[in-house]
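Input: structures, listed below.
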Structure I
Amino acid sequence: MKFKSIAATAESKISVRGSKFLGFAFPVQNTEDVAVHLEALRKRYFDATHHCFAWQLGYGETLRFRYNDDGEPSGTAGKPIYQAILQRDVTNILVVSVRYFGGSKLGTGGLIRAYGQSASGTLDAAEIRDYEKGLRIAFHCSYEQHPPVLRAIHAYPVISLDQDFSEEVRLIVEVNASDTERLIGDVRDASKGEVRGVILPEEPQ
């Protein structure tokens, strides 16, 4: 199954009647990624009035989404952000609009337009790529090997990446089927032949 997502983080900034809207779009693989990005933005822009967002994960029968107004009137912030995501037919994405109130109320219609414009501008700044439901590869490596292994993985368009840190690092990465053998070879080379990849069977739907 093919789908679209963004290749990297994108940002935008607009001003509407004195209020500043800082837009951010992140490629995400799960709700844990969403939580990390939201927490980082709340710490960085701790003095902002609102942190409104929408996210979408998965595709087909696994599709999930959520949007949040963060104190703005119901339906005026998170929903127009989500509409911008739907209009571009992208998934595995988080879009956030951070607002600094400028002293003038925008009204319901004004808020909807402003948050929609913020999200659209952010997505316009992003590189949207085509992906396909891929194959999952498992890697086991030491903590010392982890940085070069991760660099090799991120040289490819990653669909999803899960990491487990215990006595060693276990990584399960999903990439396009056409990239699997090359990725396994690149990880082997990056680890000087020590880390081998195993293609996992497809998960039942």
Structure II
Amino acid sequence: MTVIFVRHGESEGNALGVFQGSADYPLSELGLRQAAAAAERLAGAGAAAIYSSELSRASVTGDIIAARAGLPIERRRALGERGFGEGQGLTWEQIRERWGADVQIGAGQIPGEEPLGSFRERVGKEVDALVERHADDLAICSTHGGVVGMLVAHVLGLPADERVRMRVSNCSLTVVETGRGRAVLTSVNDDCHVREIGA
């Protein structure tokens, strides 16, 4: 079994440098090119199914991958990014101005943000369900950077309140396989197919 998690292409929110969370931002022109490159990379992977978050930056990325692979796509709410409440649409500098220089994302200090524990549980359940569903084949999931970070923490068995400090580049691939009855990470932040785009 293999599940390939693809972070969406660059969005307009990424280009603006704001926290997007569950707010919907479309792909930028660069993001569309990145998605096409990811689709080309994955075209011969032999996927049996393709899933995506409901948010457009991930769903359009997924649509491009699915069209190249000749497969339908299924939207999964659980693959959506973590909500940042009143911090959505703000830059890090604006968040610090509003809630103080010591504010921490995910610590419950921003009104309306999705609790870190709830986010971890949501992502963990979804990863486990996909691993079970695709025990004998390969699936591709178009999702978000925060989701990828949480799935890495889940697969590694880190404490529920611990966050993984890692880069998740736009349209990078993170791969989870099962071996001897357990999920293992075999690739993280593989972005070789998009490094030269927009350079």
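What follows is calculated from the coordinates using simple rules that are stated; it is not laboratory data. The structure displayed is predicted, hence computed values, not measured ones. Cβ atoms are built from the backbone, for glycine too; each structure is taken alone.
Tabulated results
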quantity	calculated
Origin of the value 15.1, where mean count of other Cβ atoms within 10 Å over residues 40-47 was derived from one of I, II	II
Structure from which 0.95 was derived, FRET efficiency 1/(1 + (r/R0)^6) of positions 72 and 104 (r between Cβ atoms, R0 = 25 Å, to 0.05), options I, II	I
For 3.5 (distance in nm of label points 7 Å out along Cα→Cβ at positions 112 and 160, calculated) the corresponding structure among I, II	I
If percent of Cα pairs over 21 Å apart is computed and equals 56, the structure in I, II	I
Label whose coordinates, when distance in nm of label points 7 Å out along Cα→Cβ at positions 8 and 136 is calculated, return 3.5 (choices I, II)	II
Relative contact order in percent (Cα under 8 Å, 6 or more apart) derived as 31 - corresponding label from I, II	II
